[in-house]
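Pasting the structures in now, so scroll down.
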Structure P
Amino acid sequence: MSAIDDLLDRDRKAVAGIEKLRFFPIALESGKGCWLTEVGGRRLLDLSATWTACGLGHGHPKIIEAMTRAAQTPPGAGGLSAVHPDSVGFAEELLDFTPGDGDRRVYFGHAGTDANDVVFRAARMATGKKRIVTFKLGYHGGLGVSMRVSGVHIDGGTEPDPDLYLATYPNPFRPHADGPDPVQASLEASIAEIDAELTKGDVAILMAEPILSDGGMIVPPKGFLKALSETCKKHDVLLSIDEVKMGLGRPGVRHAFQLDGIVPDIVTFGKLIGAGLPLSAAVAPAWVIDGPPAAALLTTAGNPICTAVGRQVMRTLVEEDIPTRAERAGTRFMAGLREVMETSPVIGDVRGAGLAIGLELVTDKETNAPDAALAAKVVYRAFELGAVVHYVGGNTLEITPPLIIPDEEVDIAVDILGRAIADAAAGRVSDEAVAPFAGW
């Protein structure tokens, strides 16, 4: 048995399957920059960044420095019953970093799941209302209220929150309304649907992703978030934007909601904000999130190591001009993929903002029918060829490399993905090879 097979076998026997989402037989021993190294030494170009959590790459020297410095003499292990300089400093800096008005507070957690869960519960407590509006195919977390309002999980069999309404997210590639301009008609239809639902009253909060990531990397039509914000204001409903996966420089701006020129009431952060460590945050009005005491308890939330790293992440985003770098790299990446698309019969769409890129696979370009079976084989073949990429929404490659990716690695990635798509479409990946990996 090889070292890789041995580690995979031990994983099967020791680690609970309930927390696994696997696409190919990957077993890693290290990472540096935009590259991962398998057990045995093979290098893989990382086009996922661990679902965006490693957005500054692997082993960034400033993150290592912040982490090790904080770990030398940590003042306890959390912010639950004591304060320390990094938790307070991080909160102050995050308030400055995040657009918004009025008296606001910061919640610290371990993952986007708990940040969103706390926001949902706090909104219900603060407003006295119980209804929540999110979107079909949306994702806000894998536990609690966050899971029960996530369209992706509900489609997979999770019992929805009893007071949830799932609205339709407009998809420019697959408009759901007719008219001379189906994309604009779909935007207007979605806003009309939401307006009608908010008119019914008793809505505590509406949460939206600025780019619908796990539902298929859907970039909404320009003006959708602005119209959504105006509709929430009209009905005096809190608008929360979930920036856990798509924010913090990835879309080519600091915050994805800035692509449509809005400022939401609440913003949630995760993944990249901890650079691979368990850290999340929510920035919200004080009247929503500043009480009651002990209503959201996590012993090690706001701990000195994670908050020190979070502070360094924000400094690095600014000092290294990460949003601009992401915008430039994303432009190059999408241009390369669109060249591949011109000669490929199975690429239906390439879309994105910055380094949040979706490539949708179809059976043919006449019907644009989704091809989920092909997507599973493409990511498997890309792994064989030396890249890590996953699919979302059934048939869309989610391409989210570290935001520090240089031009030469973008070009390598385009070449690998082009070959993987061609090989999979030509039948060079068997059904038996992908069968053990359920993916989404």
Structure Q
Amino acid sequence: MDLRYWLTRAADFAASWAEQFGQVQPHASHHVSDDQFGVAFEQFAKRLENNYPFFHPRYAGQMVKPPHPAAIVGYLTAMQFNPNNHAQEGGPATTEMERECVSALAEMVGFGPHIGHLTTSGTMANLEALYVARQLHPGKGIAFSSECHYTHERMCHVLGIQGHRLPVDALGRVDLDAVDHVLHSGRVGTIVATTGTTGLGAVDQVHEIVALARKYGARVHVDAAYGGFYSILGRAALGIDPRPWRAIASCDSVAVDPHKHGLQPYGCGAVLFADPRAGKHLSHDSPYTYFTDSQLHLGEISLECSRAGAAAAALWLTLQLLPLTPSGFGQILAANRRAAIAWAARLEASDELVLYQQPELDIVTYFPSGTHMSTVDARSDALLRLGMAAEDDPVYLSLLRTDAAAFRRRHPLVTQDTDSARVVRSVLMKPEAEDYVDTLHARVEELAARV
């Protein structure tokens, strides 16, 4: 796909479409000469040089990667119209695109009848789900694992409800005995299950959590912001345990981020509710919108008001080319997963590096060998910095802080002499990583030997 060609087509299309409404002379206050713009753009481009190569598999740090060229073209094309998907009159075309995208995401996780919409982030999606949870079970709290995304604890504070942090098991999944205990107390109305924690990529046992929640009359919200697209492989039993992923269909709400594994620009999350009646808890009116269409406007079922219709356009165009199927997006996810498994195997055979935990999805955690936790912590930090500072052959990693109990549970032969230790964390969410694993491992191992 020739991105430059299609960006030109995008500009031509917007100009051609505008011609039907007659010529408009731009106001003089908007005028900027090419010379003026050229100076500003050079400064702008210079500032952007201070960036990391997120596109390259040598960047194996955080969960960041460029959007697909189709998403770029879709976003920039629609952005010229600047639609607002708060209401039909703000973006009639992109509103319909958003509805179709939401239906596709709902089918991906196994929902039948549903209600939902795109959001600006997984944080907003989770906030909305927890808000509905509060409305449905007033006076009751929300429970979540100690390794879930920090947004849940923060949002409980924002919503004025009690948050309950639960311990995790040896794999970083929420402890099921703790789930049973807190539900038995009657103080919790909703359990948050995470399918892909952002630290380890651990997948909570959703199938077990659903059974416990139903036993006590509680709801289940799934935070699938990071791992949600793995439902494509999980529901088809392709290389990962299908049970948690198939159980999502029995849950009450889901947050998922197309701007992570969905190849979208940042600013594209989604929230889905299995019961369409959940929309009544978000319903509101406006004196100057919601008049052009009798169908429910997306803004009427959202805590957010203005939302970029361009985000819906980008996702819609992407899904026309890469559907949410094993033969579409599934091929990308399968390559990520193979890369993680392959690197884990190399780490297990390494003399310099130690695998911290087997990856469940595509996050690989490891550390330079050491007899004491303080040594592991210092060497992990040094490895991160040395890799980023190398001018000739840089490599970009990230760190994960682990508490002493979690670390020792996995590596009892390492002496505890500190309360926590940082280990190295690599998110292999680019399929190109599969063919780069040998190179990446060799380089990281070489750097580890120097710290």
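Laboratory data are not the source of any read-out in this text; all were calculated from the coordinates shown. Predicted model only: the values in this text are computed from it and were never measured. Cβ atoms are built from the backbone, for glycine too; each structure is taken alone.
Check the numbers for FRET efficiency 1/(1 + (r/R0)^6) of positions 71 and 303 (r between Cβ atoms, R0 = 25 Å, to 0.05) across P, Q and tell me which is largest.
Values: P: 1.00; Q: 0.50.
Comparing P, Q by FRET efficiency 1/(1 + (r/R0)^6) of positions 71 and 303 (r between Cβ atoms, R0 = 25 Å, to 0.05), the maximum is at P.
Ranked by distance in nm of label points 7 Å out along Cα→Cβ at positions 87 and 231, structures P, Q are led by P, which has the greatest value.
If you rank structures P, Q by Kirkwood radius over Cα pairs in Å, which sits at the top with the largest value?
Working: P: 22.4; Q: 23.6.
Result for Kirkwood radius over Cα pairs in Å over P, Q: largest is Q.
Given that log10 I(q)/I(0) by the Debye sum over Cα atoms at q = 0.12, 0.15, 0.22 Å⁻¹, for residues 311-422 alone, derived from a single structure, equals -0.42, -0.62, -1.17, which label among P, Q identifies that structure? This figure was derived from P.
Work out the source of 2.3 here, i.e. which of P, Q gives that when distance in nm of label points 7 Å out along Cα→Cβ at positions 151 and 263 is computed. Show your work: numbers first, answer last.
Details: P: 2.9; Q: 2.3.
Structure Q accounts for this read-out.
Looking at distance in nm of label points 7 Å out along Cα→Cβ at positions 31 and 407 for structures P, Q, the greatest value goes to Q.
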